[in-house]
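What follows is a set of structures for review.
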Structure P
Amino acid sequence: MIEQSCTSWLEDLASSKPAPGGGGAAALVGAVGISLGAMVGNLTVGKKTYAHVEEEMRRLVKRANELSLKLQSMVKADEEAFLPLSQAYRMPSFTEEEKRAKDAAVQQALAGATEAPLDVLVLCAEAVDLIAEFQKSGSRLAVSDAGCAAACCKAAMEAARLNVYINLKLMKDKQKAESYRRRTEEVFARGMGLASDIYKAVEEELRP
């Protein structure tokens, strides 16, 4: 999917197809965010003014590129995780036996459909950690891009969390659902707090 043109992928996103959907969109926006962070690092490397942080910037850029690839892979992974759930929803449910079979299939598929956007959330929170370093130590000429990177990852985390929640709402194993919920809230709170701090710092630095 990630090898499609942007136009083609967005057409699929806008269509009535069950996937791609919100989870894949969150992954792609997160990849855009961390790639912007990497750009800040690359614009810092090689500049005499920032020679003292060059080694650190190279390390951060390498890690940012790795995260971008992981998030790009999650665009397809999210679709693959959701399709079994979509297929389960379409199972017949006229007889009691069919209803039980459908319910079992839905419950089994919910875990994978939940874990994919949760993985996106975790990766975006890791991305925000790197973006904070790019914002703090990177070229001031590209500081707006660090703010944009944080904003993209913030949106991606918000979207990913909603995609976790819609699945937890249907999960009958309440202990498992609560475990997913706690993990989601822990990662979300940390990532969103830092992303907001980054954006605010950049806004204050650039405001006329």
Structure Q
Amino acid sequence: MSPLTDTKPKPMIEVAGKPLIAYHLERLASLNIRHVVINHAWLGEQICQYVGDGSQWGLNVSFSSEAPALETAGGIAKALPELGSEPFIVINADIWTDFDLDILAKTELRQEDKAHLILVDNPEHHPKGDFSLANGRVLEFKDGESYTFSGMAIYRREFFESVPVRPEPLAPWLKHWIAEGKVSGKHYQGKWCDVGTPQRLNTLNEELS
């Protein structure tokens, strides 16, 4: 996202005049979720300053600072003490979507499942996708139809208990639990955008204007 991210973190990039992270906080607050943990690294003080304690959304926000950045799995492992014992929602802050988070919040995991993923149609920049989906179960993609992981999911804390607090990507851990047959999923066909380049940001802003 350079040059935009040279001076601000991706969650603070504005879509239709509002920071990406504000959309997520608004939707979480509308579900009567009250406790939110925000991981941050690059220029994270801007996020802290903007969000504050979360009271403007009726939320109680705490922050998990990373130096260096720990990637998705490592960052969640570091924040795990803040997340309690119940399953929790994770949302990548650099996406925009009209997905109804209430669907995710009301999803009940099977006792043996460690995660439930929201999958979307493959965007142009990721045509091969990430995973397959069959009868509500996420499978590692081999043949047939594939989908892209949206960056929205529910996890049990057990998913991350063996993850080291170091720069650690999420994909290998997802593949581990998928191979164990312990990841469910849902295909969402609505609007979703990984705001990863200035071009995608411009396109999204044009669509929303």
Structure R
Amino acid sequence: MSLPHRFLLLPILILLGPAPALARSNYVPKEGDILFQTSLSSQSLAIQLVTKSPYTHCGIVQIHDGKPMVLEAVGPVRLTPMNDWIARGKDGAVWAKRLAKADTVLTPHAVAAMRSVGRRYLGRPYDHLFEWSDETIYCSELVWKVYRQALGVELGSLQPFSSLDLSSPQAMRIAKQRWGGQPPANQKLITPAAIAASPRLIQVFSR
């Protein structure tokens, strides 16, 4: 490898190195980790009831200048310092999952590809209707698309609205506000819970 090429790869290699551990924990975030939390948004309880899961928001870790950031779709898509991201969640709880064999799969080239895809979505508004258009995007859709478009990896399965439990008053209220009734039964979406359940991920931290 020529000297210029080594210099080109050096920033990515640094990014793949360890970032500062979370205060009072032994979690060292790595590029590509997926963080989950129970958000305090107005739709969080409905999502919990619909998916039977505490995971209502998620994002992807990126390491910038040695500092962990979270790429998230929260209106608009943006990068948020990881500690700020965690502090926004219920009780500061966080779950971190990592791609199996990440040290082998998330090469400098793969990390660069994920960052390139992520940059394309920066600034996109939040998708309150959970559609599959790239013009607006919701949190788990962003995570799923970054991994799929950059690496060809599908984390979790899309499912139609009809497969979810929309019977709670909280879910029914949001459905009425956004769709005027029930959401389209056959419209498919990806939930944070579905991504978290992917067998391609391993949990590396929870608090």
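Quick note: the coordinates plus some simple rules give every number you see, no bench work behind them. Fair warning: this is a prediction, and the values are worked out from it, not measured in the lab. Cβ atoms are built from the backbone, for glycine too; each structure is taken alone.
Ranked on distance in nm of label points 7 Å out along Cα→Cβ at positions 163 and 187, which label among P, Q, R comes first with the largest value? Show your work: numbers first, answer last.
Details: P: 1.1; Q: 2.7; R: 1.7.
Top value of distance in nm of label points 7 Å out along Cα→Cβ at positions 163 and 187, among P, Q, R, belongs to structure Q.
Can you spot which of P, Q, R the value -10500 was calculated from, given it is helix-only ellipticity at 222 nm (-39500 (n - 2.57) for each DSSP H run of 4 or more, over all residues; to 500)?
Traced to structure R.
Tell me which structure, out of P, Q, R, gives -0.60, -0.70, -1.30 once log10 I(q)/I(0) by the Debye sum over Cα atoms at q = 0.12, 0.13, 0.18 Å⁻¹ is calculated. Please report the intermediate quantities before stating the final value.
Working: P: -0.65, -0.74, -1.15; Q: -0.63, -0.75, -1.53; R: -0.60, -0.70, -1.30.
Value -0.60, -0.70, -1.30 for log10 I(q)/I(0) by the Debye sum over Cα atoms at q = 0.12, 0.13, 0.18 Å⁻¹ corresponds to R out of P, Q, R.
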